[in-house]
1. Can you say which of 1, 2 returns -0.58, -1.10, -1.22 when log10 I(q)/I(0) by the Debye sum over Cα atoms at q = 0.07, 0.11, 0.12 Å⁻¹ is computed?
2. Which structure, out of 1, 2, was distance in nm of label points 7 Å out along Cα→Cβ at positions 220 and 468 calculated from, if the result is 5.6?
3. With distance in nm of label points 7 Å out along Cα→Cβ at positions 276 and 372 coming out at 2.7, pick the structure among 1, 2 it was computed from.
4. Looking at structures 1, 2, which one was helix-only ellipticity at 222 nm (-39500 (n - 2.57) for each DSSP H run of 4 or more, over all residues; to 500) calculated from, given that it came out as -6000?
5. Rank structures 1, 2 by distance in nm of label points 7 Å out along Cα→Cβ at positions 156 and 204 and report only the one at the top, that is, the highest.
Structure 1
Amino acid sequence: MKKSQPYALALVAALGSTAPPLLAQNTPVIVQAEAGTSTTPTSSNAAAGDWAFPTVAAAGTAPAVTYATSLTDVSGFTAATSPGGGVGGAAPATANRVLTYTVTFPAAGTYDLYARMRVGAGGANDDSYFYAASFGTKSPTAGGDWLTANGLFNVGYEAGNSLPVDGGGAGGTGVWKWLNMSKYAGYGVSGTTFTVPAGALTQTFQIGAREDGLDFDKFAFGKTGIYFTVANLDNGTAGSATVPPAFVPTGPPLATGKPKYLGSAYSDAQAPNFGAYWNSVTPENGGKWGSVQPTQGAFNWTELDKAYAQAKPATGPQHLFRMHTLIWGAQQPTWIKSLSSADQLVAIKAWFAAVAARYPNIDHIDVVNEPINTPPTGFVTVGSPNAPAGSAAADGGGYINALGGTGATGYDWIITSFELARQYFPTAKLMINEYSVENSATRAGTYATIINLLKTRNLIDGVGIQGHAFSTAGQTAATITGNLATLAATGVPLYITEYDSDGPGDAAQLAEYQRVFPLFWENPNVMGVTLWGYRVGHWRTAQGANLVNADATERPAMGWLRNYVQTTALGTKATSAASAGIFVFPNPATAGRLSLSLPAALSQQAVEVQLLNTLGQAVLYQTLPASAEAVRTLALPGVAAGFYTLRLQSAAGASSQKLFVE
């Protein structure tokens, strides 16, 4: 059973008088949350104003817990509706929403505030409260007296975590967890420390309700500079003055030695320790046209340069660089909408040329991003609460007609984009990219139509499937693999380009990684996987999708991912019966020539030939016409010595063979 606050404080006082001074100062001051008092009771709970103090019975090894919880929600108050005179979400609003504690400290000094809390099932709607910006009695309507703690549903340290409760952590909803409020900075609000002056060891501390569904078991004040684990705070035992060593991953990248790459989006937030995890690099926002050329005639290459340098350093391992993105209906320059179609086309070509000149070793390019969901029409095509479908989009490009509009195929603008890309990037692998095609048979079918239009024109080398959590969550394995099969039937290799799996807690994220990631990684049609970030600062940090915490420590899903990728044997794509009996000679190929012996079933059809280097980049394209001749000669002009994959595609199926060129 929990001790009452007076008893706990008595222990602290006794410890301070009998224990060595250092031990006393290193011991946290524990305050039971239910010991708080409210000054203005209401009819909802006459004993404690707007607060209730339920008890959770003991279960297994977990003791009974009596906690404080708010009964109403103030986060949505406005100037017109707030009972506190228009304070909105900046202060508790009324005195009955404040809990007051009297805390006695063993010594003067500066203290960090810790809270043991549990966020309800509402997640982001249950995860905020106010706490006083300093000791003393505060006005419930004065926003300057209070700090707003928000976004608590996916941070914190749960039982069993041996790390100091220091950074954000990754605790989820529905579990008791500790958080250092003094070091937590969320939603633009930084925490604060609390000063206890000599001669005034007893202080008043207050918290205020903001959202219901947030439970408090206890608070703790620990001397600033002392590090406390969950066990220290749970048991009121002394912390350590030793700075915890920073976690530094040693590498090598997780997919080292594997036939597929495993990469990540790159940005300043994702840069620390990047090379220890990933062997493929995609700029997160730095390669989008709106980021590079926000002003007409002026380019800002800073972020894109950093991503390219990560993949292609002057010395050291060279990794695959995937350029994201050339054409898209979002994050495009706002100035281009005001140009004529003719001038827009000039600007598009200048954009392609500038990228090609600055980055000569691009491996993959997202030529067109989200052609179904976000074409460059200048209007929002997918509705959202803030931007309904059909509304004008300032950064939507609005240049679809400059590329030919829908035209005869319905997708002429996409074809033109790829024709330009083939012209400006003749050695890069050209890709298309789209989201929510893995969870929709209709979108997968539309996507396949676009892919086949490009394939018949020899314009596409890879199909990007984003793989975001909002597309995979709740989808069955059969749905995902079925839609992948629809896209694989085009005969164009598949790539997962923006993968993430949400939490918010460690267990939830781990389970989703274990469920979804193998569906992509083990699919023989998928050539590589890119995560859309992995650290705090991830675009879905609020949903708990980061694999690494702010202090560089790894969440359980990262540990699982490393072991899974390194220990899972990957199969190869089956060769169709119709393409069996293909012989390549000589191998190694010499004198810039190669002979192919084809079975009758294949030689009487047109055969598309691609030669792919070790990065999956096509360095040769050729179509062999139907012929009665079984043996064909293939020239290899300009093909450098090295290992390659020779890929043959016909109506009968696909075949791949390894080839060495001397």
Structure 2
Amino acid sequence: MEEHQARARIEELRAEIRRNDDLYYNQDAPELEDYEYDRLTQELKQLEREFPQLVTADSPTQKIDAAASSAFEKVVHAVKMESLQDVFSFEDVEDFVRRVREESPQASFVVESKIDGLSVSLEYRDGVFVRGSTRGDGVVGEDVTENLRTIRDIPSRLKDAPAFLEVRGEVYMPKDVFAAVAAQQEDEGKRPFKNPRNAAAGSLRQKDPSVTTKRGLSIFVFNVQQCQGRSFQGHAESLEYLAGLGFKVSPGFRTASSAEEIRAEIERIGNTRGEINYGIDGAVVKVDDFGLRNNLGSTSKFPRWAVAFKYPPEVKESELRRIEISVGRTGVLTPTAIFDPIFLAGTTVARASLHNEDFIREKQIRIGDVIQVRKAGDIIPEVLGVAAHRSDAPVFEMPTVCPSCGEPVSRLPDEAALRCLNPECPAQTMRNLIHFASRGAMDIDGCGPAVLGQLVDRGYVSNAADLYYLTKEQLLTLDKFKEKSASNLLAAIEASKANNLDRLINGLGIRNIGDTAATLLAERFSTIDGIMAAGEEEIAAIDGYGGIMAKSVAEFFSKPGSRDLVEKLRAAGVNMAYTGEEKTDYLAGRTIVVTGTLPTLSRDEAEELIRKNGGKATGSVSKRTSYVLAGEAAGSKLTKANDLGVPVIDEAAFLEMIHRN
């Protein structure tokens, strides 16, 4: 490869790695599996070795892009929380052992599981837990003390503890808890966490500790960072000491004195991955002796006394027998491969995701093909591709009608998924009902997913309008419902009839229409009849609307099922008119972008307040942006605001601007 080609590829790799670092560390929303990310990093390292003149100080191989979030107080780590050098073969491990033995021929090692979670520091004074922080970039992290206090495995007090102790551990979400959380998010119509690591990071970095409490996080402690009044000869000794204090330490850590013993231990840990209730993304090999560690030192990024062996994802082959199509609560048609059972990452698997129509076409998937299957994040089975095609079978075609209701399906612009847009589709009933009753829509207190599930199962409710025809006798048949709870729910349903029209529009769940867009629609046309009579061009003319939004509204109300739903709601006495709300000019002439998770306001609520106070809420940051209202995990929009010099405010400052404090 010529230098100019290497330079172009290096820049391409750096940009992609930085983008994924931001998604992983700062937004807790990774797109790549660890193995795919590692391949990018390894390619970059190899090119930088071949062309050392192209190495720069800001390359991802020289630094970590995991800045502390502006949503939390910053913590400067007295002892740097270093990351580890990844290796991908036993030959790499043997090279590491050989380098260490050149410094100390009798060196011994500790091998332990690399827990897939979020690294944190815990500080204790006189045995009392006083502060906890995330790793951040290793030098500066985030103060998440109150959230860490909610984790039962973290002792609040230690017996016979030193005057000061700082330890490092990995917060994780157990696999069974992750499965339950993801299922609940799906039930509530939210985007589920991608994997347990993502879930743990997102849960720990909540501004509200009560949210973290509900997430069932746990921790393993694996290092002493600082300890006053107590010294240790080696790592194994320090772990035993921490276990004696009451910490959950690295599970099943073992010492090894040779490369052969290390390899055997790495293989043993790898073989347990499918049997344990926590995620492992590797095995860590560390020099045991602390004195030798000091002699070996560190590079600018990694310690020279440890490496992390990364397991390749387990991939197996099986024959594809059929493809099932399911309809999600958002109307998305999801293809699932059904194949001969295989034992994969600790469990028997016979079903796996095929992602979407584009994936099936790209891979030319046919019934009878021999397919390759793995578990994404060692949890969720997915099809990677085809090992051998069945030549006499046609490529599978996605259905043109919804398998649940028989209505034609649509592929919306910029989406890979097919959707059923029929609001009365049985498969979407629960999702629609949950959204309709939610706080941002009709706000029916006591009408959550569990209650709605029972109402649907008993046949009492099949659409939102049916809620207004429920009787006390029906409610008393539900689990845990008594006279008072039934009366309270009926009263909440009755009270919701008086909601303003914008809440009803939001509650209908029109694609691409949130509460801000619903208010703009209600303001412009005043009544539900005015909206239903409006044409697509007339709707698109609303300031703040675009062609896609206008088309979504027009298509929704053009369907007979939607109009029938509206008429049934009208007959029940639900308000169909809009009463304007008092506005101010506190934000007149100002354009504000909302990003991240705010402490008390949803993004839609914040944007509604911007509009009601004379400002304009937009989705992208530019030089014309007046302010960026940033919450937790603000991500790339916050970065762009800083680059452009756009003022960044938090929720408290925003509320003060509109005189809400």
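1. 1
2. 2
3. Details: 1: 3.9; 2: 2.7.
It must be structure 2, since only it matches.
4. Source structure for this number: 1.
5. Once distance in nm of label points 7 Å out along Cα→Cβ at positions 156 and 204 is worked out for each structure, 1 has the highest.
Throughout, read-outs are computed from the coordinates displayed, never taken from laboratory work. Since this is a predicted model, take the numbers as computed values, not measurements. Cβ atoms are built from the backbone, for glycine too; each structure is taken alone.
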